[in-house]
Structure P
Amino acid sequence: MSHKYLQAFVIGGVTIDHIFFNNNASAEFTEAIEYGNKIDFENSIVSIGGGGGNVSTSFSRLGVDVSLCSRIGKDLQGSEVQKILKKEKINLNNLQIDNVNATGNAFIAQSNGDPLIMAHRAANNEININLIDPSNLNNVNLLYISSLSGAAINDLSIFIKNVKKANPDLFIAINPGSTQLKENNLDALYNCLSMTDMMIVNKKESIILSENLQRTSYYIRNCKLGVLDEKSAIVSPILNLGVKYLCVTKASDGSVLYSPKEVVNFKAIETIYKNGLGAGDAFGSTLAYGIVQGYSVRQSLLLASLNAASVVSKFDTQSGLLYLDQLLSMQKKS
């Protein structure tokens, strides 16, 4: 399997994650959610997270020459973010420093079930994509847009139009967050999709999308209202816009990838589950990498599933991200 040199540009948030975990306290954790209660956890770690940080780290470990556009505060945590991302060999020429807002933070309490997340997006809400020079992407193979908030949501379509005009062969992947899937933001997202090659959403996001989709001006103009199944409510409208690949991830139930040519269901890789955070970033970045490298859809889904499985076996979002040689070695054994 040959590997060509790739350049990627990532847009998305970065956070400092404060993770508390206790493998054997699911009942106690549930009770402690009430105000005034207190719970002691056995372990805690501090690491980098956020879609932009996770995806750019993933690409770098896959051997991609990657640049990240995100926004951090002018504070100690922002300095730590820069230090760690530089260590991962990520180009930070497009990292924005906010003199007013702090670096984003997330406090995550993880027990046996789904985590409790308390997030402060802070500077991430102020990512200004208008500061990006489109000519910086003239030689880029892959643009990956992670979850966005703030003004960037409405500015995105013009930015994509400009970079696509300068670089028609640019492969664009979008992994929108829940904010972008809200009814009042869907039209802004749809303005981007005719220029997008790949869209990745998880099962929960697909439900939000299907519920809000029928109320958008695009859907009303172009699609018949019908049963809210995945195919009629999500897939057809998005593929009709020109998106080449739509992938819906379903955690332990695997994933399904839709394209105009085929529908591919793929089983999840069995692993020891510790934390699902960051798995979607690992999956989406690796899937996009495989497709741009010219791998088959099934090969790409296998690599993506292996990387995601590795991430969920760790409590943080990045220590499980695999390097390319590790990933290819695991692929041979699968």
Structure Q
Amino acid sequence: MPKNLFHKVLVVAPDARLFELLSLVETDWRIQVVFTAPGTPPVEAALVLPWYEAVRHDWDLILATSPRHVSGLRGPVLIAGDTTGLCLDRMRASLPFRARYREALGVGTGGVLVTVSSTWSRSSVFRSMPELCGGLLAELTADAGRIALVVHPRIWATHRERQVRAWLSPYLDAGLALVRPSDGWQGAIVGADWVLGDHGRVTALAAALGVPVTVAARPDHLRRDSPGDVLRRSAPALRHDRPLLSQRQTAAQQAERVRRAISPVIGAPGATALRAAMYGLLGMCELDRGPIPVPLPRVFDGVLRPGRAPHAGTPASARARAR
């Protein structure tokens, strides 16, 4: 690595939390970001060093998610904890660009964007309610809006892209916008008119942002006063004896109350504190910048264009419920 030209930040075994942290410093022209892992980190279009090279250098800052990942590395270390507060700060900074996120998802003026959010556990929306997207597609015509789906990175990692897309292919062909896991899922929340989710972090972020939220899957066992538990107790639950879209109004009426309930349990620190910590370890003065808005969402499209077959692939039970 060249010396004295840049402050060098090493990211070890990058994941979503570390990419959130990087958003605070990587646009600084004084900083060079380098990725490494005991294996090969899957980071495209980035500077990647093999592990045996990384341990030979001195680093100005090392970012990792666990102390066990930094053994043998030389430099100040910041272990990423809960970055929910940082993510919320970035999403708030993105609100002025809400129309752009909606446009990226194919939602025109006056259209409705319904975002379905799923975490990865057995009691998640993805595992326990596979017909939810089909039911929504049966009710919301393509010219009236769009349904977007955001699923937890662990679902992608466990089942891989081919299998996830295969499971969802009837809904993709019917116009479902499946948001790519690393490409701006936050924009599908910022731009949403309504979020149907579970006890996962994404649903909690939507509620803290003030987006109307309905809880579509409720696990029995959640840590008391965790974000998921607060959502379960404060947000309206999805009713299966009513048309799905008719429940949006109830969520909208309760959105401010739910926002006040969830905001105190969203993880800290936020962008300001984390940026100060990182620049402090780097020994650099901070640039006068606020949180960076989240990127535009990118989606997997189906074989058919959205709107060609609004009921294609919708299970019979979902169609019956829609009636």
Structure R
Amino acid sequence: MPKSQGGLGIRNLRTHNRALMANFAAKLLSSGTGPCFSWLADWYLSNDIPQTPLHADTPFWKSIVALIPTVQNATFCKIALGDRTALWHDNWINLGRLCHELPVLYSFAIDPCCTIQSQRPDGIWNLQLHNPLSHTAQLQLHVLLQALNNIASPGTNIQDDRLLVTTGKRPTTKDFYNLFSDKGLVWAPGRWVWRKIIPHRHRIFLWLALKGRLNTKDNMVVKKWCSDAGCDQCPAVESVEHITLQCRQADWVWDKLGVMQATRANDLKTLVHYVPSDTWPICMAACLLHLWKARNNRVFNNKHIARRPLLTNIADELTLWAFREPKLRSKLMHWVNKLLDPG
């Protein structure tokens, strides 16, 4: 899943393989894409464009045919001869996809998967339909014929073209990968979690923290790694929100930065948006990191860090990060000075 949607940005090989096959299908359904595609199209797509694979088809062709409806839904066609464009299933006319816009007439089609060229062999429309037509089908046929008469017949030297509905460009493997992997949701923390000013290993930590996947005691109880989910400092369940927002050491940090009010919501996302500053999420990231480190020192090494050393560690971390992006250095130093203020 993409980082912007809450994933780690690692490519899903199964989805990528589908995207490669979909791009292959899109090239088959477009003119002028090379001898290999032209040969396959002449062999398999001479008169119709199948919507479902046949039992006798090879596994390779079955995988291609299974993706043809997806390609047709994601693209629109600029037609010339119409030998690679489905009359009923492709988006090539102002009416839209005829199988959806004229469903009754579509039900009378002799070959629902026919190409445009097969219905216009000599440049004259000759729609092959089962007769007699119903009254509704006749009305829809009249609408279709009016739309077809308004379409100019281009010269034979012009090739069919298939373009993406979203961009108006020829589809690529990347476009289909985004189509298959896009869940339509944007993960808001992704705008700052993956900023280059934060070292990579710390970005992974932040992703785990905001996803609730750190090995806190509440998660370890679920995994049956331990039986006690209580915090070793407070009479509360140890969760990510408790360690970073509610525990005693967290109070030291947020009180020093003047954001104690935001921590009462017990939600990290609320805390991120509490301060209207482009460097506040970076400061918050350093705080979360060292609160987690303090917890690990306490649990694994039995070392309890005091208030002043904790604030100094966070300030030192921010100072190091500030040198990674000079444009933000002065703004980040504002938070450093606030953490080191002896008051």
### For semi-axes √(5λ) of the Cα gyration tensor in Å, for residues 22-133 alone computed as 36, 21, 14, the structure of P, Q, R it came from
Q
## Note on the structure
log10 I(q)/I(0) by the Debye sum over Cα atoms at q = 0.09, 0.15 Å⁻¹, for residues 110-245 alone, calculated, reads -0.63, -1.00; among P, Q, R the input was structure R
### Query
30.5, 92 is what came out when Rg and Dmax of the Cα atoms in Å was calculated for one structure; which of P, Q, R is it?
R
### Query
A value of 13.9, 50 was derived for Rg and Dmax of the Cα atoms in Å, for residues 182-277 alone; which structure in P, Q, R was it taken from?
Q
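Laboratory data are not the source of any read-out in this text; all were calculated from the coordinates shown. Bear in mind the structure is a predicted one, so any value in this text is a computation, not a measurement.
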